[in-house]
Structure 1
Amino acid sequence: MRPTLREPHPVRPTAVMAGLVATAVWLAGFGALAADLVAYAWWMLAAGAFAWAAAFALARHGDRGVAAGIAVALAIGWSSTALALVLTWAQMGTWPLW
């Protein structure tokens with residue numbers, strides 16, 4: 001009989017969803033502080049940096065499922081912010097963050 005190798009800390013779907021929802025609330029809370037697109041982009045960058053640090057710490061010492069959920073939500077949040085910046089740039093002709 002061959003040995004069965006099991007991961008000591010498997011990634012569970014509920015943990016991924018918990019990380020995703022918590023990060024979405026985190027980013028939405030910081031995004032609500034912004035008055036315009038420039039402030040929104042800077043708030044998203046700052047909130048995302050802290051979320052990324054939390055995901056790194058969780059992946060290293062805690063629940064990797066939650067870290068994966070944070071990474072997915074952060075990718076969606078930063079991508080949508082980048083899309084908003086590029087669309088505004090295309091419409092106005094000047095880079096919004098200057």
Structure 2
Amino acid sequence: MTPVKQLYIIRIVLGIIAAALSAAVAFLLGNAAGISTFVNSLTVALVVYLLTYYILKAVYKNKIEKQSKILSTAVGMYFFTWITFFILFYTTIRAFMPA
């Protein structure tokens with residue numbers, strides 16, 4: 001498997017993990033009607049993305065020619081996966097654990 005394909009898979013898995021963390025933070029900190037719930041969740045997703053970027057950069061610095069490709073590879077898949085699973089996890093949490 002090529003390093004770029006590995007990055008895609010890693011970003012998708014990280015998107016799911018970030019969605020679970022975001023849903024938990026949104027449930028604990030926000031109310032269901034406020035925009036702050038989404039902003040807090042998006043902030044968690046961005047922090048996870050940026051932290052893992054530095055980790056992935058250290059791992060893949062010799063395997064991928066352009067270092068900027070590590071940042072931009074699968075960014076769309078990460079956030080698409082994150083928003084999909086965030087909605088799923090947050091809805092499930094709100095359904096089974098009403099505030």
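Quick note: the coordinates plus some simple rules give every number you see, no bench work behind them. Owing to the predicted nature of the structure, the values given are computational and were not obtained by experimental measurement. Cβ atoms are built from the backbone, for glycine too; each structure is taken alone.
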_Computed 4.4 for distance in nm of label points 7 Å out along Cα→Cβ at positions 1 and 25 - originating structure among 1, 2_ = 1
_As an exercise: volume of the Cα convex hull per residue in Å³, calculated from one structure in 1, 2, equals 113. Which structure is it?_
1
*Can you tell which of 1, 2 yields 1.3 when distance in nm of label points 7 Å out along Cα→Cβ at positions 9 and 57 is derived from it?*
1
_Ranked on relative contact order in percent (Cα under 8 Å, 6 or more apart), which label among 1, 2 comes first with the largest value?_
2
*Assign the value 1.0, calculated as distance in nm of label points 7 Å out along Cα→Cβ at positions 17 and 81, to the correct structure from 1, 2.*
2
